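These are the structures in question, set out in turn.
Just so you know, all these numbers are worked out from the coordinates, no wet-lab data involved. These numbers were taken from a predicted model, which means no experiment stands behind them. Cβ atoms are built from the backbone, for glycine too; each structure is taken alone.
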Structure I
């Protein structure tokens, strides 16, 4: 059975890269560069350094793992990712790049499963738990928060990029039904998309304080939509679907148009979130 999270993003990237996030388009125009910029922003917000022990929840095809290791020079790297094909890809690239220890410390599995954390971490306690552009896909983001706190070292940091509602919408509104349809199509639990105030409450109720939320919507959602339009134009010029394939082209076209609409109508916000383990 085909996995929802696969290697389709490879077609969006330059050769040799396999980023799979929405990108940070403040000054970038290339997809791979924008994705790296978003990961860099998250690492900086998290405060990664050469003493950091990182658990990366939902690392995709693994390009961000190389950034943690090579740019921030983190001391240890662990992680879990739901997709088997992506995890195999990430492991192979880490091993080829001279990081065999990291390759063995990332595992395939659901980050909402406590056993997956144990398998990836062993007896280690991470100083940082990261989730780059993926927490909205988790079965339960609240359960992820609780597991992150449970496994983090004292005063450890949680940092992620995530969607939240700009404001609640009535269950009978057109916006509500369009949003609900898109969430279901994108394998996103409706309970994961909440307003800012509720998001902060969930962090506090899960045992996190000093929470910060930085809205970067204007540098993410429209930029991703523009990049997909350029890809469609490239397909039209070449008269071929080899770049991404029909299914991939439809998937990203729908996603791009939805994000552009959701940003223009102030329905969703895309933010960088960081918080510290309390107690």
Structure II
């Protein structure tokens, strides 16, 4: 999907960039030629990814922020634009999971989940759009991109993942609405919907399923992977390839969409 250097001269900000899918996205966009602002709660992770990006030959800057805090997200965007000389691509990747029966969900759990998975996307979209407009990207002939993390759970509600699924459905709604509101501003807004990715998040999901269902550790993960048409678990690079497409010029005429990139697990 990607052509080397297709993002040369562009600046991208990636949240949750210290590990897993976020790290994979950041490295792929850097290989595409973009300079990258890495945002995460954990400084050590993004510092290591910044070193990898420098080795690729792109510029990198880091910023520690909690995406559930609107002021911190706006500060991260301001830092990125100042440190790297602009902003063209916002990847609202940061997120957490919650596994458990709907009947057992507490107010504290849902508030934290919603604050990160939904509010974090909302604040990131607000901050990025404001900066795109301030910089005059459209007037310079530059299409700006907001790219949000949804999930297969944003297309199907999964048992024991009800509130998590609800947050990912909400991301799709925000993506569609923002796409309609900001198309005239030269801004596209799309989402990516991964499936079963072999990351630390899925290790924790599998452990929690084991606690709740009595399954052996690894059994739930293997069950989900067994349903994938392409016959293997997803990697961060698989997701990053699709995000690269959304970030690049070939997707300039695509907006308001939430594409499934799951190897053939959920079909829409």
Structure III
């Protein structure tokens, strides 16, 4: 491979992350023809195929995965270096992107945003929704369900939680329920806890915060993480045996960012108890 073209690696990384040439082109602020040409050039230099067309998208070969892993390491190491250099500028903003399930954003992040502005005023935070733990992508930090296995990731326990069936205080269980989209592996988890539920839910929605809203509005039962249910919601725990599925939330970031003082400060702040975070000067 010609080292003069080492920046072709970013096109391989974008293709693996986004799955189509059009999506990779949008992310890289270029056009599909450029993405295609750069991928083809590195493929010819290596004499190896890098992506296989599958339907509307592309699947990376083993060679592409290995190249993308190298490119991802370079990407995160550069972000960490730039962040540390910028930290000397007290007037500058340091961008940090956190990817997490929407329920985590709405119940752990949104209420504490003003605290973060006080504790780490130079951090310019971006929150992106990611329910499935398919890697960091463009994010600097990911809060994910379950501890990651393998890969070049640092992991830190964030919270324990439990999934339980809740319903409106005045509702009598009659088999109807609220479920998640079938994009979720556990879309029908409620039926494992509530065997008398009808085979299909009365309503399906895309995200857990929508389940929470719909359970509150209709009174119908739905599976919710316990951290979402608060006093005043008008919800009660369903009287069902073994109404609990334990889970864990973990914070992950690329191992090359371990010396990134800004990223570590955000992770440390995230892991502080709420009352302690409020008292940090």
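Ranked by mean count of other Cβ atoms within 10 Å over residues 59-66, which of I, II, III sits at the highest value? Don't skip to the answer; put the middle values down first.
Working: I: 25.5; II: 19.5; III: 15.2.
Structure I comes out on top.
Tell me which of I, II, III gives 21.3 when you compute Kirkwood radius over Cα pairs in Å. Could the numbers behind the result be given before it?
On the way: I: 19.0; II: 18.4; III: 21.3.
The read-out comes from structure III.
If mean count of other Cβ atoms within 10 Å over residues 35-42 comes out at 23.0 when worked out from the coordinates, which of I, II, III was used?
Values: I: 23.0; II: 26.0; III: 17.9.
Answer for the origin of the read-out: I.
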